[in-house]
Structure I
Amino acid sequence: MITTVLVANRGEIACRIFRTCRELGIRTVAVHSDADASALHTRVADAAVRLPGATPAETYLRADLIVRAALASGADAVHPGYGFLSENADFARAVRGAGLVWIGPPPAAIEAMASKTRAKELLGIAPLREVTETDLPVLVKAAAGGGGRGMRVVRRLADLDAELTAARAEALGAFGDDEVFVEPYVEDGRHVEVQILADTHGTVWALGTRDCSLQRRHQKVIEEAPAPGLSEALAQELCALAVRAARAVSYVGAGTVEFLVADGRAHFLEMNTRLQVEHPVTEAVFGVDLVAEQIRVAEGHALEAEPPPARGHAVEARLYAEDPSRDWAPQTGTLHRLDVPDGIRLDTGYTDGDDIGVHYDPMLAKAVAHAPTRAEAVRRLAGALERATVHGPATNRDLLVRSLRHKEFTTARMDTGFYGRHLQELTEPAPDPHAPLAAALADAAGRGRFGAWRNVPSQPQTKRYLMAGEEHEVHYRHTREGLTAEGVRVVHARADEVVLDVDGVRRKFAVARYGDQVHVNATRLTALPRFPDATAQHAPGSLLAPMPGTVVRVAEQLAEGATVTAGQPLIWLEAMKMQHQISAPADGTLTALHAKPGQQVEPGLLLAVVQPT
């Protein structure tokens, strides 16, 4: 019987596994990099062990250190979570070799399926060897791992070599394996997968389908179970194929078989030999705890002959600290507050006041809604996200709400090209026009009458805010009757709440301020100084770091004085385990180049200047 579990992972998934362990009466051990020394997963575990490493990302890839930590802490089992070493057969062997229980599939099954090239060969599907113009578009994929890392769509043969190089570098950094392969790219298919669970007694469950078609950078954003709109025959075919794949490698534990569905046909993508990020939607529909089942299977217990019946529909949305309108640029800073309404499951690795750093995936949390029907589940999740309190860096929260309410999604006609078609309309700013005034009134109320004293009472008070990239100037007055503003009636104003009567409609604004950052309901503002700083401007053509990160590459033979063309890739940054490309904004001459490989940069740092022709 397992008594103590070490989770060889971090963040949300470590916290989620610890929750089940506590419910089962199992002690827990966390491991952490120096960057994660005070992270939530280290605080909720019964014990925590520091893992020394060259970089924070590499720390969780050190199998030897993790096994040593398990033995030192008295753990008798290891759960890998997802990502990092979760699909590394050598790690599984090392855990077993140390006399510990491995809460995962046999190393041989991991080896057979963790490499996408070998998995396809096992099922009789061969990747492309020589790519020609007639093969385009193609997809470059990392042979190991997942999460969209090491994946590139190539539409021009001339781009293939560069994309192969970039994919190898990203795969090596994320999974410690730079093997990539090329396969045909199916445009606008649906990403459908099947959750499986197998025991050591020959029983394999297929726990229904999931649709994960809404993706950015080949990484899932919104997932649901069951996959809507599939014929009964196709759903049964997918489940049968998943069970066949599991049996082919004598699979044990939880896993997922992924397909691309197009024109009513299923194309095998890969088998993930681990727990998936989106597993909560399956848990909600089938009423099971997949982590608990993983532990029971690892202890040798048998599954029931048939899985429990499915009930209702579940939808999950991944909340990321990123700006979808700026090429999904990851965001960093303090997460001041994160809260969702009751009735919604929230899986997170953060708590109020935690810092969001540059070293790991920018996912803050997963919000999950379950209801008797799909329409109810979608509406419930959209409403909960809209009312959620998310104070801190910019997030994709508004994008999630709009996506869930988009007609293509509500009618289940979405596919993997959804954001390629609709991103611009889904990220069009729609800030509340009264938010700046509410912020100013709350600030004035918090300071009090004398804190806002003016010796020229006829002149209004003025405040400036940045909202959705635009400056807004608002005016108000202190009078004997209290705070007033033109065009609205101020019902009351406090430092944390303002109520305005706008054309006869009373509206409430919750206000929270953290330094110069102000949150008014779901609108994020930046308080600006009264007088602009003229020295803060940059010359036209300046390329600024859009996020904190590391310069991993500068285009070959790029030097000051070089002629560049609009859209030409110049600099590559790595942040949160993803590479981000910075391109020339126009045809012109490179008049300055400050970026150097290995350089750590902060947002707004000048990297280069392109003088337009």
Structure II
Amino acid sequence: MPRLGNYLLPLGLLLPLAASGFDYQTPALIPELASGFEEKPGWATKSFAVVAANPLAADAGKQILEASGSAVDAAIAVQMVLALVEPQSSGIGGGGFLMHFDGSEITAFDGRETAPAGVDETLFLNDQGEPLAFREAVASGRSVGVPGIVRMLEKVHDEYGELDWETLFIPAITLAENGFEVSERLHQSLADDDLLAEDAAARAFYYQKDGEPLAVGETLTNPALAAILGDIAEHGSEAFYQGEVARDLAERVQSQKVPGALTVKDLEDYQAKAREPLCTPWQQWTVCGFPPPSSGHLTVMQILGMMDEEPMAEAPLDAGAPSDDWLHRFVEASRLAFADRNRYIGDPAFVEAPDGDWQSLLAPAYLEQRAGMVVSDDSLGDDAEPGHPGKLEASLATPPRQSEYGTSHVSIIDADGHAVALTTSIEQAFGARILADGGTGLDGGYLLNNQLTDFSFTPAVDGESVANRVQPGKRPRSSMSPTLVFEHDAQSEGEYETGSLIATLGSPGGAAIIPYVAQTLVALRDWGLDAQRALELPHALTLGGDVYVEKRLPDITREALRERGHTLSERELTSGLGVLVRQPDNTLFGGADPRREGVVKGDEPD
């Protein structure tokens, strides 16, 4: 039997490799860009490009595109490499949302995790009926949802793949067997986490005998993940959702100190969904994003819609940062949008949209009324209440705020002008802190998600149900915002051509994804910034309470925000935005967030 590295490959895995002409070359294993803030140049490419959170993943996508693979093919290869080199953020143990443009049609593919059949709305309540502490809930079997990413990617590939499925796993298997150098970000993530080492398998794999995390530049192989990916490559998603891998996953969830209810049948029954995307006119652009169970597009466009109801600030950029006037209106619009999000949005199979239509939250008259609540000289603070966009058959309650984390983003445009925006996650860094080897008995493996903590721990308030409460088979509400942008043509509403595609973008960051994406869209459309300069702007945002600001925000802007009644909290806001923009000459220009290790790779411009 042939080998790839040290892994014995089924002969069937090599045949499509030869047929496609794809000859994967292992990139130079150089240390990646450090976490923190590292200025980047932006990247011009001729006809195709991929931006991903790790250079090795971006390189895998580039090589697939060079071999005449589609944007979907490249996204699958990128995701499998991310599972290996960025395990703290995403992987085959999690889920994701993918927006796809095929040159005329836009489709939204839902690979969000689901709650096991054996749970109920008391999942995250203690014996006294009080919500568990987040830390107690996350590192447990209770937090693990049924992973969806593998089945979703297979569904997308069945419709839009060009290269054989098996071929797309070659980069990740090669790196898993030959090894990759531990990056600064992975090292620092391991050093900062005090829960992962409580899992014996994860401690043995990611930490040294003295308890220190793997050093930057150390070569790490992952034979268990290589074997699992090889099985999925040969047999499709059934190799993950049935058989030994599924039994091992369910056993690990059920055998935790705080066990979960996930079973093999939950895995067998999982279905990825194709959904109708939400496309919203926004002056000269149309912005297309993901519908519920994601709250991303609705909340982003509520913020932007409210801001368009107010006069544009005279100086929206001041000394390389958004002005205090613009930020005040941005923060206040965010408060109002997040209030609606927390009251109304959830899995559409379980939650009724106001007036039976999610577009009611974006109705111009409603946004105009909500924008009228923004006062120029004062902040709403914690007093922002949800509005009344339409009738509901049942009353809904607003739950207490709780944390959201995690995620990675991939943007791709292929040589045919087809595009992918993929946001993928295991939720918090290292997910549920459970490393599964798929029953291989080999070192390494993949991490299980903690996505069920995206549900509200509080199922009801004053006798009224919370939309995003836990229910069997339900998908937790998400903030992921994979976004495609097109030129707006009122004469051909809903119809798109390859040349009308303007951009593909998104970000990790939990609930902060929403303001990250919203500010980037404004920077691209209104401020005339290129993709890289847009990502360098300092962040100041709210998720409904304090205003979180980066150190790079000027002192004079901070003081002006305080004078308007905002309470500021300084912290690192580690967005991981990835943006590709089509230029007027039909070439591409991409940006990767300077706060993470991402890069753009593509063909060289003329």
Structure III
Amino acid sequence: MTSIEDYALLGDMGTAAMVGRDGSVDWLCLPRFDSPACLAALVGTPDNGFWRLAPATGAGTCAGRSYRPDTLVLDTWWRTATGVARVTDFMPTGSPLPCLVRMVEGVAGEVSLRSELRLRFHQGRVVPWVHGIDGCTVAVAGPDAVWLRIDGDGRLSGDEHATVAEFTVPAGRRIALVLAWEPSHHTEPPRSLAVPAETLLKETTDYWRGWAGRCRYQGPWRDAVVRSLITLKALTYAPTGGVVAAPTTSLPGCIGGGRNWDQRYCWLRDSTLTLSCLLRSGYREEAVAWLDWLVRTVASDPADLQSVYGVGGQRLLRETEAPWLSGYEGSQPVRFGNCADGSFQLDVYGEVLDTLYQSLRVGIAMPAHVWELVDALMGYLLRHWREPDQGVWQVRGPRRHFVHSKVMAWVAADRAVRMGKLLGRNGSSAQWWAMRQEVHRQVCRDGWDPRQGSFVQSYGSTALDATALLMPRLGFLPAQDPRVRSTVRALGALEEDGFLHRYAPGDEGVHPVDGMAGREGAFVSCSLWHADTLAATGHVLKARETFERVLAVRNDVGLLAEQWDPAAGRHLGNAPMAVSHLALVETAFALSAAPSRYPRTPAASDRRRSV
């Protein structure tokens, strides 16, 4: 089984593919991120769909791989007894419909390779009807058609419900395979099949390098920052501006357990971080697109505000299970859709209002109707902020008075008051200010545990939660407040080998907070929050060590999953995870600006832990 950290991302800002070090594309949804998968071996078996392009099994080894600098174009080198070949994988950025290109070039000697494409539509279970048209192989199932063309000295043939090509490339010879999707009722081949693969490669390379060249960050971790920003751009659904949390579903937070979620959707909890990251990195156009998506999506009755939406702003994300898929390393169930769309979370009101406030501060125009949205959201929150909710982690256990949820209610009131001042609209500011003060007093009284010297996860609980690290960033308390410093010390109890869990990870039994069985890994974003807060409280050297510890566990092409398992030394959860890369960029900016009399630890950002 290929490890999560062995996968690289390909994408075109519409959908994404995951390709392993073994040359196999094991995950692809067409035509967009949240469409049914047609290659699903990632969460099943090879019978659920894959596309492998490599030397015959056992005939060669992967000598290395890397993205071309400042691009999402992946090169993989294969070495055999007879020579060396390079496979270049990418998804063209300019194609009107999704397309995946795999180019083979002989580097030395000659190498024999085999391409095997096993398409399985509708989440890896429907075998398509395959036939030939104009030299292409076409696979059709229901609304979907996938065309495959080979350029050069190669021929496509059928072999046990798969499309196979075998060919030999001497040094200097190139062969390209181009896979393109279009609706099955179209009768003409996709336009991308008429464009030479070399042209598609040049256009895609130029696009990514031009985009990456706009990055403002010039600090010591520039390579890591640019790679994270490219990843975030690849996770953006270009037609709407929505950013998916991850391109995958059901990669487990606990191997063999049920912590398997579909994260091919857009979470409001990441709203402010997304906007801030894009703006400070120099990507105002993308930040405005995200804001436009947000405003369109939440424009309805405030009582109906969800924590998660589809890339088009859709609300109904009905969660289903796929029993025909065995799950990644046997982790079941495999889920499609996400029932978090029906959870009650107070934090999302603060996220939305904070995002609107931050955009207003940097001069992004706010349409008149958005103030009506602010007023409506605050009207609802005034009536409901005292209620328990399911928290930022969307626990599937009982509702609680989560401290972070109340802090975000404070953020909502604070930002509404500030926006009112900026816009000269102070009609309800007295009520909002009163709520702001009351929430602050309540959190400092009921969310504080004097015995531990720490803010806790929920009122009346002794459990710790990494979200307390966000208090200084949100402005709830200054970093130098003794309660913040004491909380940072107490949260050391959540550390494992220098990585921070979001809350006590539990054991193999049912977790008392989230109602799920199994022990999960440490959340990458929490460790980065820890670095931020350490720097803000004056512990800059330790903050940098924490940050570079995270950088060291990126995979060989610079990607991070949702979690890191310190005990097993491996990635867990869906990958690559947007919030992990968002937090990485924010921490790089924060540490680059932090004064320190200590030198940066040498070259740690370029090291990789063996994974």
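Here, each number is a calculation from the coordinates, and none is a lab measurement. Bear in mind the structure is a predicted one, so any value in this text is a computation, not a measurement.
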> Taking P(r) over Cα pairs in 10 Å bins from 0, in percent, for residues 88-143 alone from the coordinates of each of I, II, III, which one would give 16, 36, 36, 10, 1?
Replying inline: III
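Given a value of 43, 30, 25 for semi-axes √(5λ) of the Cα gyration tensor in Å, calculated from one of I, II, III, which structure does it belong to? Could you put the intermediate results ahead of the total?
Numbers: I: 43, 30, 25; II: 35, 29, 23; III: 43, 26, 23.
The structure behind it is I.
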